[in-house]
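Colleague: Multiple structures follow.
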Structure 1
Amino acid sequence: MKNALLLLGLILSTFLSAQNYVDTLYNITTETNIEYGTSVNFAGEQKTLEMDISYPTDDVVPSCGRPLALIIHGGAWAVGSKEDVNIVRMRKDFAKRGYVTAAINYRLGYFYTDANKHCNIENWDCLNLADSAEWIRAWYRGVQDAKGALRYLMENKSTYEIDASNVYVFGESAGAYISMGVAYMDVGSEKPLSCNALNSVNAPHSNLYSTCLQGSTFDIPIEDMDLSRPDLGSINGYLNPSSEPYIIKGVGSFFGGMFTDLFSQKSYFDIPKLYLFHQPADLIVPYNANGLLAGFNACSVNPGGCAQINDRPISYGGFGINNMIDTLNISVDNKPEVRAEFTSNNATCLQQIFDPSLGGHQFDSYWNRTVSMADFFAQGIGPNDCASLSLENNNLTSAIDIYPNPTNNLFYISHNSDNVSISLFDAQGKLVKNQSRIESGSSISIGNLNNGVYYLIVQSAFQSTTHKIIKSGK
């Protein structure tokens with residue numbers, strides 16, 4: 001009998017332990033509208049970026065701290081916010097599971113076409129951009145901001161009792177695209193060409209102001225827009241320069257996608273696992289691989305008599321990403337562990353109009369899908385992972401040396417890695433120098449810059465580190 005009770009207790013203990021980070025067990029508190037930085041948006045307007053943070057109040061905090069979940073809203077990089085219903089719900093639910101959760105706002109917006117396009121179908125006008133690069137640049141700015149938000153949280157990890165070795169990033173739609181960029185775009189050469197300096201655009205057509213700009217989260221008069229398209233800088237952005245290490249363990253994509261293969265090049269030792277949810281009936285993000293908005297475009301053109309929505313880049317949805325990973329000619333060890341959940345919903349656009357429950361760009365069951373993702377992530381959360389984080393970071397950062405510092409004219413970079421690039425920012429966050437393929441021992445000239453404090457981001461094949469550079473003298 002004693003042995004039977006002991007066995008029952010062991011089974012019960014194991015079962016309860018397995019539910020940690022899955023069941024919503026805890027009471028939580030929330031801090032709202034925490035500013036994590038400012039950035040210049042697509043039209044030259046300075047934007048304040050904020051996050052809401054939730055965390056448990058009655059848990060036993062693990063010795064390494066709580067895992068962190070960064071949650072990113074959707075909205076086609078044009079609308080949406082951290083207050084969106086599902087984003088608020090996920091922030092609260094994952095805090096109740098034992099995470100520190102942060103939902104962020106990020107820079108929104110892009111340049112619209114200068115053509116006088118109009119269709120009587122809702123939102124159609126606002127999806128005609130200046131060119132396909134605008135979609136990519138909007139996504140890239142979101143990735144930069146999200147990485148800056150993570151660095152802010154790492155700088156405040158002791159305040160919020162965060163385990164930097166257990167970071168998870170997930171979102172809906174455009175937020176899912178950003179989440180995958182945050183985790184998998186980690187090598188400087190993965191920066192899209194369209195995020196380098198491009199020719200200026202023509203001003204958006206005036207008819208688009210009241211329908212697409214006014215009242216949105218990036219409202220700015222057309223005549224006040226800066227129409228230039230500068231280099232967007234490092235894949236890591238410049239917000240909150242910090243060398244505090246963290247490890248992204250998992251990524252969640254709810255009806256999101258990816259513009260290109262971000263798996264074949266990697267700087268990490270253990271690639272983050274990936275949760276995918278998508279429905280074949282999605283009209284916004286292609287389920288497999290197609291032009292962005294392919295289904296919505298087809299619905300608009302045929303019955304509505306509207307012209308094609310122009311300049312839509314090719315995108316891979318959940319099924320397409322899963323297939324991409326399966327067929328990539330890379331080592332199995334370099335492929336993420338994937339949990340892919342798809343439905344059999346093939347409803348046409350007409351069926352979705354008459355029965356919104358058949359909509360493809362949404363959850364079929366919010367609770368079932370988020371619990372499944374929580375279970376998938378919980379399997380990788382270890383109680384003592386922070387020890388390996390410190391060891392890993394010490395081994396990596398020791399490989400980079402910046403000297404002399406302070407300097408009056410130039411400094412040298414020594415390293416033992418491949419594919420090193422640098423981005424230098426002034427104290428206001430403006431990119432003042434950007435250079436790739438830096439050989440070890442190379443000199444970087446800053447004689448033309450004013451004296452003051454600068455921040456140097458060094459991106460290598462294995463890491464990204466930030467260094468404060470002081471220029472003094474002449």
Structure 2
Amino acid sequence: MLQIYNTLSRSKQAFKPIEPGKVKMYVCGMTVYDFCHIGHARVMIVFDMVVRWLRASGYEVVYVRNITDIDDKIINRAIENGEPIAALTQRFIDAMHADSDELGLMHPDHEPRATDYIAQMQGLIGRLIEKELAYQGEDGDVNFAVRLFPEYGRLSGKSLDELNAGERVAVGGGKRDPLDFVLWKSAKAEEPADTRWKSPWGEGRPGWHIECSAMSCDLLGEHFDIHGGGADLQFPHHENEIAQSEGALYGQDHKASDQPFVNYWMHNGHIRVNEEKMSKSLGNFFLIRDVLKNFDPEVLRFFMLRAHYRSPINYSDAQLEEARSGLVRLYTALAQVPLSNKPVDPHSPWAKRFADAMNDDFNTPEAIAALFDLASEVNRAQGDEKAQLANTLKGLAGTLNFLQRDPTVFLQEGSRGGDAGLSVAAIEEQIAARVAAKQAKDFAKADLIRKTLLEQGVVLEDKPGGLTEWRRS
């Protein structure tokens with residue numbers, strides 16, 4: 001049975017969907033004012049993996065990942081560029097889709113944009129005001145009254161007193177309490193017309209937190225199975241989502257025994273660079289499209305999933321090179337083996353080991369370790385057994401969207417992305433020259449060609465019958 005680590009309970013729990021056989025999952029997506037970096041890639045890759053395994057396990061999954069297309073960063077960037085909000089956000093939505101497609105990721109079933117859900121957000125804010133959990137301040141902003149929601153702090157594990165001690169926002173303007181957060185931002189005179197909407201509280205725009213509550217509840221209902229996102233969203237974003245969603249449903253009388261907004265909260269770990277959290281403020285972030293100039297998309301996916309989704313990852317080119325070498329090893333096991341698309345026998349020991357790992361909170365490191373051990377068995381086997389094991393390897397890896405390409409193509413062209421080194425034609429020309437040198441018994445020249453190619457990342461393997469195969473190292 002699938003076990004999921006639930007951030008809310010701080011423990012692994014047996015997964016029991018609300019509706020048998022069906023899973024409703026919402027993941028916080030991107031704020032589209034710039035190109036996606038590898039931190040975004042990790043969120044996309046991790047929850048793509050989760051959906052793939054849930055579907056492979058027989059669940060019908062509805063996967064929602066939102067797009068934030070209105071917030072302060074977007075407004076500031078649009079003003080800097082002198083362009084309309086819609087033009088800016090569409091450009092980066094298109095870029096995000098291009099990055100996702102390049103990475104070989106599935107599209108979410110629904111990809112709601114915040115600006116298409118203003119009415120739903122206003123409806124949710126109205127319910128919170130009616131239940132006296134929200135108020136309009138003197139500055140026109142509508143805020144959520146945190147202290148009136150008794151369950152606040154469950155997700156972060158912090159009490160209101162602890163949160164208050166760490167809160168640096170001074171009471172003033174429209175807030176009654178420094179812990180309160182904005183639901184509706186009153187429009188400022190200097191802000192462009194395309195950044196404001198009419199509302200019962202005057203012209204303005206939604207706060208960030210209310211967006212996800214409105215979109216998830218509209219598409220999945222007020223109670224659904226899984227909510228995911230990066231670890232940095234646990235507080236305050238997801239904490240606030242719980243407060244406003246359950247507050248709108250239950251009001252101030254909310255009890256711990258009431259049905260929760262979400263049953264399972266999942267958070268993926270940070271990307272670190274030189275042991276520091278990757279962030280734009282530190283200038284140590286890497287765009288997906290820049291990484292893919294030097295590394296194949298499958299290598300980046302493999303790098304991400306070699307680590308457990310909840311663990312931090314230290315990013316470097318050396319780590320990506322190590323991941324590439326691992327993929328080369330797996331593809332090499334499949335090379336020159338007749339492969340079919342026969343389904344994997346779920347009762348085989350390899351399938352069971354793989355499934356046991358994935359059902360243990362999506363333990364991809366253990367699942368990938370099983371693939372490496374299976375690859376070693378493929379290399380040792382002969383005949384029909386070799387073909388059967390190779391098909392099992394390809395089939396199990398396919399659950400994670402690995403090893404689905406022609407092995408020879410990957411080994412010769414696909415492992416380095418844009419930095420492929422020598423062209424195929426140049427390599428084959430050198431191989432032909434080496435064959436000619438061997439035929440002329442000029443073995444010194446033949447050895448020099450092999451050595452020179454190896455220094456350029458090309459490994460030659462001589463096969464019976466005078467055939468020479470090659471791959472990139």
Structure 3
Amino acid sequence: MRQSGVLLHITSLPSNGGIGTLGKAAYEFVDFIKESGMSIWQMLPLGPTGYAESPYQSCSTFAGNQLVIDFELLEADGLLPKGAYKPLQIEQNVDFEAVKKQHRELMKLSFESSYAKLSEKIAEFEKTHPFVRDYALFRAIKAGFDEISWMEWPDRKARLRDPETIEKYKKELADEINFYVYEQYIFFDQWSKLHEYAKAKGVMLMGDMPIYVAEDSADVWQNPGLFELDEECRPVRIAGVPPDYFSELGQRWGNPLYAWDKHEATGYSWWISRLRALGEMFDILRIDHFIGFANYYAIPAEEPTALHGKYEPGPGKKLFDKIKAELPGLKIVAEDLGVINQTVRDLLSYCGYPGMKVLQFAFDGELADPLPETHTKNCFIYTGTHDNNTTLGWWNNAAPEVRERAEKALGISGDEDAVDRMIEAAFSSEADTAVVPMQDLLNLGEECRMNIPGTVGCNWMWRMLPVDYAAIAGKVRMLNIKNNRGVFF
């Protein structure tokens with residue numbers, strides 16, 4: 001079935017207050033998607049944000065981002081005293097420090113007033129989310145060391161998970177551990193209710209799984225044997241990509257690499273647990289940097305850039321045979337952008353997952369992504385992704401030869417209709433699924449882009465200010481009808 005969707009992260013919703021949340025604005029966005037004839041809401045990774053607030057550097061691949069908990073819902077559910085929540089001013093960008101400060105104060109208040117009365121439900125939650133108690137321990141110890149990376153904890157025994165030391169911290173930090181468990185209970189309760197609402201409206205929630213986990217994460221702390229670490233649990237080699245379109249020095253991501261032989265020896269059990277958990281949260285799952293499963297770029301940890309890494313063979317078909325056997329209903333989209341060789345093509349073909357096409361790349365001589373008329377059905381077509389400029393920003397900065405190619409291919413007659421022609425091209429593509437970032441549906445410029453790869457400190461902050469969805473929904477609905485996409489009522 002030909003379908004369409006929109007890319008917008010939860011934190012970018014025009015919720016009341018300082019950040020997008022799982023409250024009223026999220027439900028209204030689901031309604032907008034349905035009214036538009038779309039059926040997919042794609043978002044970025046939904047774990048707790050890590051270094052520089054990146055959703056791709058989370059402290060847990062299993063936990064939810066506590067900052068998107070909605071306090072108006074908490075008040076309505078009687079889990080926060082009435083009037084305790086005074087929303088921060090709505091701004092174009094998220095002020096993460098202000099949001100985190102308010103969040104901590106209000107969640108502590110909610111925890112103190114409601115943990116005891118929810119104890120039975122929380123106990124049940126722990127049974128179905130086995131990660132949460134150890135994650136909470138990690139967060140509690142980390143908070144006690146002023147949030148420094150666990151690899152720098154002054155207590156070496158805690159860092160190396162000495163059993164007696166771990167038991168000591170469990171007793172000393174019992175209250176703080178319970179707080180982090182409570183926080184996750186609230187997140188997943190609000191998330192599951194939104195998910196059920198979306199299902200009832202015929203809207204699928206599409207998540208995003210980074211291939212790697214952050215160095216400073218509960219995942220690495222709990223499972224050091226599954227990563228390329230030395231005896232002191234510090235990375236030997238790290239992840240990244242070589243020099244490319246985005247960066248002449250490449251990208252040194254810093255994530256520890258997987259010890260793939262150890263994963264294979266366990267039957268890839270950690271991967272199955274990870275994918276099962278995400279498959280329960282989302283209806284569709286985008287796997288970021290899918291090419292790393294075919295061949296991955298390994299950089300010596302002491303190298304300051306990504307210039308001196310080398311490619312290694314990934315787990316390939318063995319991993320995906322296991323995934324398909326254990327999780328046959330999991331719907332996966334492969335982010336296959338970047339350096340594509342025959343090994344990657346063969347793995348993607350073997351798995352049968354749809355890949356991705358980015359329309360902004362179709363007119364750039366360096367990247368040369370195929371034009372819409374050459375697309376195959378089994379792919380997702382985007383005008384741009386979270387790593388791209390907005391389409392308006394891209395057009396305003398495009399080289400003359402790029403503009404000329406786009407004008408000729410899409411019939412662009414001037415600056416004012418460039419974005420519309422790009423969106424129409426995505427919808428008219430042979431690709432089974434067309435996804436457009438919300439910034440493009442709103443025709444917003446480069447000041448509203450979500451991320452500039454290879455930079456730190458100015459990303460992940462953009463928020464959509466309150467808008468009238470009706471006109472946008474009508475326009476997208478007509479595109480769906482014209483191009484035989486979507487489900488109509």
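Read-outs throughout are calculated quantities, based only on the coordinates presented, and are distinct from any laboratory measurement. Since this is a predicted model, take the numbers as computed values, not measurements. Cβ atoms are built from the backbone, for glycine too; each structure is taken alone.
Colleague: Of the structures labelled 1, 2, 3, which one yields 1.7 when distance in nm of label points 7 Å out along Cα→Cβ at positions 19 and 459 is computed from its coordinates? Please report the intermediate quantities before stating the final value.
Modeller: Values: 1: 4.4; 2: 5.0; 3: 1.7.
Answer for the origin of the read-out: 3.
Colleague: Suppose Kirkwood radius over Cα pairs in Å, for residues 299-426 alone works out to 21.3; of 1, 2, 3, which structure was it derived from? Present the calculation step by step, with values, prior to reporting the outcome.
Modeller: On the way: 1: 21.3; 2: 15.3; 3: 17.1.
Derived from 1, not from the others.
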